[in-house]
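K.L.:
These are the structures in question, set out in turn.
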Structure 1
Amino acid sequence: MFIRKEIELESGKAITIETGKMAKQADGAVVVSMGETMVLATVVSEKTPPPPNQDFFPLQVEYREKYYAAGKFPGGFIKRESRPSEKEVLSARLIDRALRPLFPDGYYQDTQIIISVISSDQLNDADVLGGIAASAAVMVSDIPFSSSMSEVRVGRINGEFVINPNINELSRSDIDISIGGTVDTICMLEGEMNEISEAEMLDAIRFGHEAIKKICSLQDEIAAEVAKPKRSFKPVTLPEDLKESIRTACEDRLRDIAYMPLAKEERAEKTAAIYSSAVDEVLSRYKQEITADDIAADPSKSIYLNEHVISEHVHDIEKKVMRHMILDDAKRLDGRALDEVRPISIELGLIPRAHGSALFTRGETQSLVALTLGTKKDAQMIDTLLDDTEKRFMLHYNFPPFSVGETGRVGGVGRREIGHGNLAERAVKKVVPPDNEFPYTIRIVSEILESNGSSSMASVCGGTLAAMDGGVPLKRPVSGIAMGLIKEGDKYAVLSDILGNEDHLGDMDFKVAGTQDGITACQMDIKIDGLDYHILEEALEQSKKGRLHILDKMTEAIAGPRTEIGKYAPRLSTIQVPVDAIGMIIGKGGETIRSITEETGAEINVEDDGTVTIAAPDGECASAAVETIKTLISKPEVGLVYSGKVRDVREELGAFVEFLPKTDGLVHISEIARERVAKVSDYLKPGDRIKVKLIDIRKDPRTGKTRYALSIKALLDMPAESGNGSESQEQPSSQ
């Protein structure tokens with residue numbers, strides 16, 4: 001049955017959802033369109049029961065952009081789509097994080113959602129459409145799912161909020177937030193903004209939620225018309241006597257451990273010992289009470305001897321103990337107050353050869369961050385469906401297994417590392433100076449050395465510190481903090497600077513980064529339904545307090561960017577030349593620019609607008625390149641002194657000297673020295689570098705060529721203070 005429905009949003013943009021035409025063998029398939037951008041989402045969930053000891057939901061969300069969607073060929077040598085780009089990984093994470101909490105607890109069937117961008121108008125980004133399509137595909141399938149979910153992007157242009165702004169509108173927007181939610185609640189946030197206030201952010205979320213409600217209602221209508229019965233699913237439930245046995249075996253000991261302010265590793269060891277002891281105690285009891293014959297007669301009794309099920313319930317009790325400790329006693333695992341930030345230590349300049357570095361430690365989370373400054377050629381080329389751009393600021397995040405005391409495979413960058421790095425990058429990017437003020441390509445790398453709490457927010461702080469240590473003139477420093485939530489009924493507690501366990505056993509992970517003036521980036525994941533806006537408002541205000549506290553600690557370590565860039569960083573100089581002089585600087589086949597590079601050791605980049613950027617290992621090389629370029633584009637002027645190269649010697653005439661690129665002049669034999677010169681070769685030889693003064697310019701009436709008369713003798717007659725001044729003083733400025 002083919003169904004097609006459409007809804008118009010506040011922005012005037014229409015979203016269309018259709019099902020029943022494509023991919024009919026999938027459990028669910030939907031096409032969502034906006035403008036001429038279309039995404040196809042399919043979902044398939046395994047029907048074979050999972051292994052009895054499986055304790056996680058194997059949900060795989062894949063988002064792929066097909067280049068044919070925009071009539072483009074993939075870049076590179078292989079002309080087909082290959083591994084997912086960073087943009088595709090980030091889009092998949094947005095969808096996964098919003099959808100995952102909506103599947104029922106205990107549903108462990110292998111489930112795969114594939115979102116394919118099959119048409120792109122190169123104006124409307126398909127990522128939020130992918131979230132709508134993924135939810136709608138599950139809704140029209142037989143897979144159990146609690147409620148429809150929709151995603152929208154919110155921008156703000158000239159003070160007015162806009163739903164799903166296109167890329168042209170986004171370029172004028174001071175907000176870019178992706179929001180995922182149901183009719184009742186917000187379950188995912190991620191975005192960047194230009195130092196907005198907490199109140200403005202809350203208004204943007206409310207605005208986006210109104211559009212989400214309408215799109216969810218449209219999905220519900222389609223699902224009702226499809227009317228596909230949901231497959232039967234019964235989560236594993238424990239008999240009451242088994243629950244009581246497990247509780248008796250571990251609850252008191254888990255409570256004792258919870259109230260001890262222990263280090264992460266010590267707590268993990270003691271907790272693991274309680275798990276092991278409780279499982280052994282319960283198993284030994286029921287092995288005496290339940291025989292193989294009992295299980296043969298009633299297979300459901302095997303649950304009493306299932307080690308995995310017992311361990312899972314111990315985990316549930318641990319979660320309950322920690323949550324009630326916080327709600328009833330306002331006491332956290334490490335003894336802190338609810339709004340208290342862990343101790344912070346900062347060291348700068350640890351890595352001698354890096355262009356800037358910082359070691360940021362907050363409690364048991366530690367980030368070693370290094371800064372590298374490069375030239376325009378170091379910028380990253382980004383090839384997407386929407387546009388091809390150059391990326392001159394990047395923040396990369398690495399999370400090795402040893403940071404949490406584990407071993408593991410060390411290979412390519414994982415989705416989590418890409419996502420955390422992107423969040424930190426968006427936070428710091430807002431205060432990076434523009435090209436015309438600081439024409440460097442900037443790379444910041446955060447190496448997580450310890451992790452117990454938000455390492456992405458440690459990367460924001462460490463990245464800011466490393467940049468300032470390396471002399472990057474950031475507009476303002478940026479810090480970040482992760483907020484948590486524990487909620488049971490009407491009781492709740494908002495936590496600042498959450499630990500790993502408080503994230504794992506809690507209800508919210510809300511990361512907020514910003515400056516003293518406002519928020520620059522955020523990310524939120526919610527595990528519960530019905531998050532109240534007043535709780536969100538409280539979390540934002542509490543995060544501001546923590547963010548400003550961390551900023552104070554950072555300012556104590558370094559008050560502002562250093563006045564000089566790192567001593568090993570390349571020195572960049574920028575000059576502006578006339579556009580019609582660009583060809584002269586580059587030369588035929590790049591000959592001239594290569595020769596300048598060889599002679600001075602500087603790297604030169606020329607923009608189409610006449611901006612010339614010179615990168616050199618030291619100031620002397622940079623100055624030499626600048627003066628060479630200025631000389632190159634200058635016009636010969638009588639009375640100025642030039643540094644030239646002898647090209648040819650004529651014994652009875654004089655020497656021809658190249659005093660400007662491709663421009664020769666004659667030093668007549670009478671202008672070489674004060675005394676009479678018999679042989680020019682006694683004074684000058686081809687290849688000699690000499691100083692000459694331009695004394696005359698005339699046009700040959702016979703050939704029409706311009707002739708330049710040079711003199712060495714005129715310099716000998718000049719006073720010392722004016723005869724050999726610096727080139728920068730004597731050469732005309734090109735600007």
Structure 2
Amino acid sequence: MGLEGLLFPKSVALIGASPRKGKLGNVLFKNMSSFPGQFYPVNPKYGEIEGVKCYPNVSSLPQVPDMAVVIIPADPALGAIEECGRVGIRNVVVISAGFKESGPKGAKREHKLIEIARKYGLNVLGPNCFGLISTEAGLNATFAMRGALPGNIAFLSQSGAFCTSVLDWAWKEKLGFSHFVSLGNKAVLNEAHFLKPFAEDPDTKVIVAYLEGIVDGATFIRIAREVVKTTPIVILKAGRTEAGARAVSSHTGTLAGSDAAYEAAFKKCGVIRARNVEELFDYAYALAKQPTPKGKCVGVMTNAGGAGVMASDAVEEYGLELARFGEETAKALGEFLPPAANIYNPVDVLGDAHLERYKKALDLVIDDPNVDMVVSLSAPAPLISFLELARAVSEAKRRSGKPLTVSFMAGELGEEAEEVLREAGIPSYFDPSRAVRALAVLHRYAEIKAAERKRPRMLAVDRERVEEILERAFAVGKTQLGVEAIEILSAYGIPVAPWGLARTPQEAGVLAKEIGGPVVLKLVSPDLVHKTEVGGVLLNVPEDEAKERAEGMLTRAAYRLPQARIEGVFVQKQMPPGQELILGSVRDPQFGPLVMVGLGGIFVEVLGDVVFGIAPLAPAEAREMVEAMRGYALLRGARGRQGVRVEAVVEALERISHLVHDFPEIVELDVNPLLAYPDRVAAVDLRITLSGGEK
């Protein structure tokens with residue numbers, strides 16, 4: 001069911017309306033009384049409230065309203081919601097608290113609410129939410145002291161308290177919203193349900209959200225990937241650090257943390273991530289008011305050298321470039337600017353500049369075909385006012401159609417100057433770096449819109465072989481698989497070092513000769529986590545010594561760990577030194593399998609040089625992950641070191657992503673190390689954790 005009746009209602013009911021001051025039912029009543037459509041207060045205690053007819057229940061209403069707002073205690077709220085369903089109301093905003101946020105009893109109430117919603121096909125916002133505002137519909141269904149100014153930003157928040165703070169701040173900043181929605185407990189409707197309706201609203205230019213978590217990661221990614229092609233999405237995700245201990249047994253699980261999946265998911269679907277509230281609304285305003293640039297070249301205009309230097313630093317910091325002016329622009333600037341002025345980017349017209357000098361230089365800069373966007377800077381100057389500058393930059397933006405931000409470095413611009421900039425949709429900041437950052441987010445969104453949809457490809461794999469191996473493990477209750485299951489990698493086309501599994505020392509000797517020494521011997525036991533501690537790993541074993549060394553290994557294990565289950569000896573070719581990498585996966589509760597690539601050895605153990613992505617990966621996504629490693633230059637060859645076959649690393653990562661996506665019972669996986677060479681890669685160790693012991 002669509003959200004038309006929730007976001008653009010023509011008739012609304014308030015269940016729990018009250019004439020008593022100090023009650024939320026009264027605050028809601030006053031806020032909703034200004035609604036231009038039909039408004040029906042509902043409360044059996046009153047015949048009217050402040051001259052407005054009040055109804056005993058929704059069954060007695062003269063029409064079925066598009067939406068009902070519930071602000072009564074949790075237990076009677078459930079009955080009221082069910083009554084809404086019976087009479088045909090399909091959109092319900094439950095502001096009432098006392099649900100899962102209040103403990104086990106409240107969780108049972110919320111489960112009942114979900115059952116009612118399913119029974120009647122209800123769109124339920126909340127419970128335990130702040131409500132919603134639709135400036136287009138003229139509805140303030142919240143308990144805020146005042147609503148929202150009209151605007152082009154659709155806002156979602158998981159925190160009701162954050163909603164009240166944002167509304168209060170937005171009035172001061174004169175920031176407007178098309179929709180303002182508090183998600184509350186997200187019992188039925190969650191963030192993903194609002195993305196398409198917001199994007200389809202012509203008055204919404206950008207979607208902004210504060211989230212503490214995402215309910216259905218796969219659905220969110222699917223919808224967001226489509227929405228960002230027309231409407232930018234900016235999210236401030238709280239809880240970036242690991243919240244609570246989580247039992248993990250792999251390197252990947254240890255390194256992932258609670259935030260890595262969100263970072264990877266947002267990148268996959270083109271969501272722009274804000275790190276703090278300042279960034280959230282800086283990005284929102286710029287994206288709502290400014291056009292997207294054609295490129296990343298910035299022209300910097302200033303009357304203060306220091307401001308120009310700060311802006312130039314920020315241009316590089318945020319991944320943009322200082323534009324190289326054409327010869328005609330530099331020549332024209334040189335013809336009228338004083339000799340002490342700088343005619344190259346950044347253009348400094350000096351502190352004694354009057355309006356005409358600044359304006360003429362700005363017009364030349366913004367009209368240069370090599371300039372994609374402009375940041376206009378000014379310190380207080382004796383011969384020019386901020387109001388004059390505001391008018392000049394507004395006209396330049398209007399005429400050129402290029403993105404433009406300003407940093408007028410003064411404590412007080414004056415209300416008139418601020419109003420001129422607001423009317424032109426020009427972001428204004430004291431700090432030049434914020435002005436540049438606003439341009440950077442415009443360029444980032446331009447890249448998102450232009451990017452081709454990356455789709456995973458079909459791979460030739462032996463899925464049946466993997467199923468057989470996993471079924472054998474489940475049959476005997478194994479949830480930990482080691483290198484003896486390395487055939488799983490081969491089945492998915494991932495190269496492995498030549499190997500074999502010996503049940504006896506004699507078999508180990510035969511395998512060593514077949515493989516060709518020297519070899520590595522590894523004890524195979526589901527009861528041993530760290531084999532090296534019991535002498536369970538032997539390196540560089542000559543092939544003619546493999547039988548004797550395997551026999552000694554098995555004897556020591558039987559003596560030291562008599563209760564351990566010993567399944568045999570894994571015999572593997574001793575590979576020459578190569579660049580060590582780690583490939584891995586851990587299953588995230590929201591987004592599914594999270595895959596990882598990183599440099600091995602000290603790079604992963606100490607430096608944590610790893611990159612995460614959401615499976616399955618398209619080839620281009622796998623390559624982007626590999627190239628995003630800080631140590632990527634080592635793979636290409638640096639300081640005399642020979643490079644490795646990067647394409648093989650990329651394909652191995654891609655195939656790992658398909659493996660863990662195809663088999664959800666694989667909850668953790670490590671290939672550590674994957675050895676990379678100039679002509680190939682080879683996996684030499686594997687560790688897998690399976691879920692539960694059954695598929």
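K.L.:
Could you tell me which structure in 1, 2 was used to calculate distance in nm of label points 7 Å out along Cα→Cβ at positions 74 and 290 as 5.1?
P.N.:
Working: 1: 5.1; 2: 4.6.
Computed on structure 1.
K.L.:
On Cα Rg over 2.2 N^0.38 Å, for residues 266-369 alone, which of the structures labelled 1, 2 is highest? Spell out each step's value before the answer.
P.N.:
On the way: 1: 1.79; 2: 1.26.
Across 1, 2, Cα Rg over 2.2 N^0.38 Å, for residues 266-369 alone peaks for 1.
K.L.:
Upon calculation of semi-axes √(5λ) of the Cα gyration tensor in Å from the atomic coordinates, which of the structures 1, 2 produces 67, 31, 22?
P.N.:
1
K.L.:
From which structure (1, 2) was Kirkwood radius over Cα pairs in Å, for residues 114-185 alone calculated, if the value obtained is 12.6? Show your work: numbers first, answer last.
P.N.:
Values: 1: 13.5; 2: 12.6.
The read-out comes from structure 2.
K.L.:
Out of 1, 2, which structure matches 21.4 when Kirkwood radius over Cα pairs in Å, for residues 322-505 alone is calculated? Kindly include the intermediate steps, with their values, before the conclusion.
P.N.:
Numbers: 1: 17.8; 2: 21.4.
Attributed to the structure labelled 2.
Each value in this text was obtained by applying a stated rule to the coordinates, not by laboratory testing. Since the model is a prediction, treat every value here as computed from it, not as a measurement. Cβ atoms are built from the backbone, for glycine too; each structure is taken alone.
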